[in-house]
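The structures come next, written out as structure tokens.
A short reminder: the numbers here are calculations on the coordinates, not readings from a lab. Here the structure is a predicted model, which is why all the values come from computation and not from measurement. Cβ atoms are built from the backbone, for glycine too; each structure is taken alone.
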Structure 1
Amino acid sequence: MRKSITLYGLTFSVPLLVWQLTFFLAPLIFLMALSFWTVRNFRMEPAFVFTNWTYVLSRGVFWEAYLRTLGLAATAAAITSAIAFPCAYAVAFKLSEHARRCIVFLMVLPFFTSYLVRIYSWQIFLSDNGIFNALFAKVGIGPFGMLNSVFGQLVGYLTLSLPLVILLQLFSLVFVDRTLIEAAHNLRCGRLRTVVQVVIPAAKVGLVIAALFCFILTFGDFVSPLYLGGGDPPTLSILITDTTKSGQQWPRAAVIALVMIATLLAVAFAAVRFAYRERGQ
């Protein structure tokens, strides 16, 4: 059936369109234009040159930071999803409705506190003289260098994304058809096989979207790489800051930001296509 455009429909769709144009499309266009500008005597001047693109894309430090950021974000998404799934599964299938609401509330609580404050608190736990190494010393092991390392950076990524991933997985698992699970049990399917062949495929869209959100958040994160990872070697977010501090090179920083946006869009489209592939067939 042909859908007609009505005034009522436009009334509710126009604010969303204006929001997207104002806060996404317009800044993106400005960022693209800025990437072709040039800097002379520490001042930006409008131009249309590809110098910034060739400079950034030809530097090995950029590709090292790109691959490092991509690998850490993918690792964080995999680890976070693996940790979150048992938690979300237990809450969805083992707890009562009242207990499930309480868990959801507890998952929302971390967002009441600033992410930066939570990262600062992790420094107290992960430092060489911190709480964890003090506990390890009690049993005669350590100290371990957890701060300013990849481990510390991944801890920060988990702090940022784990509650959100658990919530997204939980909302997906709650709507899994229970009759499918009962049918699998009636066919003498074990619990692990039921989870792998019934529950996960049924909740596939939510699980993929949860991992995608984790990847997006960690790919562009600046706080954890700087305060828990040490900032060296840099990720793309830190590289943007270093570029702007080096001779006010905002156009080169715009190139890095555009590469990050293009990567996130490509990953998002690929993830959504993978999530909905079987439904569309």
Structure 2
Amino acid sequence: MTGLGAVFRPQLPPERLRAIARLADETGLEQLWLWEDCFLEGGISAASAALAWTERVRVGVGLLPVPLRNVAVTAMETATLHRLFPGRATLAVGHGVQNWMGQVGARVESPLTLLREHLLALRALLDGERITTGGRYVELDDVALDWPPEPGVELLAGATGPRTLRLSGEAADGTILTAGTSPEDVRRARRLIDEGRKSAGRTDPHKVIVYLLATTGPDASARVQAEQAVEGRASGVAGDAGTVAEAVRRFAEAGADTVILQPTADEPDPEGFVRFVATEVRPLVP
């Protein structure tokens, strides 16, 4: 079955999250995803609150920008969420928007090197290893988690460019693709991810999760087109549940394991969007 979820966009104030998270739980939404966009809302703090307010829905953060974090802090926070809420948290890391990283003095000369070092160290720490490493950006001296999570925690990476997609295949357990990705882009991403997996000798499953800009209602097409124009994104769907479900199926056929429907920034009814995804679109997606 194709995974399906919805985004709580950080353009909404944090105090809106509680009602939407509870609605997601009540309506049977599988996954509720949060973002850590500068300078809106913290991903870990929002995820921990959403998980505490709910009983069933999985909560994802896609993604945490690695230039903002020491890898030991990322590991500590990830482990804490997984121990508090077993099987319900999904976290991804990535480069972050480089202009934002520059604004806070965190931009690095080689984002790819930083992400590689962060992924490898984070994987080792989450696996309960004690590590010492001296990379270009990641330095750890005899570090281990006192409270590591249970084995098998998934580590996802956000990726767009060819080198980052190959790195994700090599060092992560899954990849998140941004809204604007087309089905053909998903096929291309799968090929590059598989190149990375092959180079690392990996044969374990690798999830591909893609965001899809989606709207419904009488002004749906206009809102999608307006956001596409602002963001420069080519992919999006507007229409009723059948139209949206058909778009989801196209991405699944292209190789996406999970599609996360992303409302426009000006979505007038965020609660209604969650209900639409959970109760109208989900029954139409095999």
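Tell me which of 1, 2 gives 11.0 when you compute mean count of other Cβ atoms within 10 Å over residues 21-28. Only structure 1 yields this read-out. If helix-only ellipticity at 222 nm (-39500 (n - 2.57) for each DSSP H run of 4 or more, over all residues; to 500) is calculated from each of 1, 2, which structure is the one that comes out at -22000? Computing helix-only ellipticity at 222 nm (-39500 (n - 2.57) for each DSSP H run of 4 or more, over all residues; to 500) on every structure in 1, 2 gives -22000 only for 1.
When distance in nm of label points 7 Å out along Cα→Cβ at positions 61 and 93 is calculated for each of structures 1, 2, structure 1 comes out greatest. Comparing volume of the Cα convex hull per residue in Å³ across 1, 2, which structure shows the greatest value? Once volume of the Cα convex hull per residue in Å³ is tallied for 1, 2, the winner is 1.
Using distance in nm of label points 7 Å out along Cα→Cβ at positions 29 and 245 as the calculated read-out, with 1.9 as its value, let me know the right label among 1, 2. Only one of 1, 2 returns 1.9 for distance in nm of label points 7 Å out along Cα→Cβ at positions 29 and 245, namely 2.
Here relative contact order in percent (Cα under 8 Å, 6 or more apart) was derived from just one of the structures 1, 2, and that gives 19; the source is 2.
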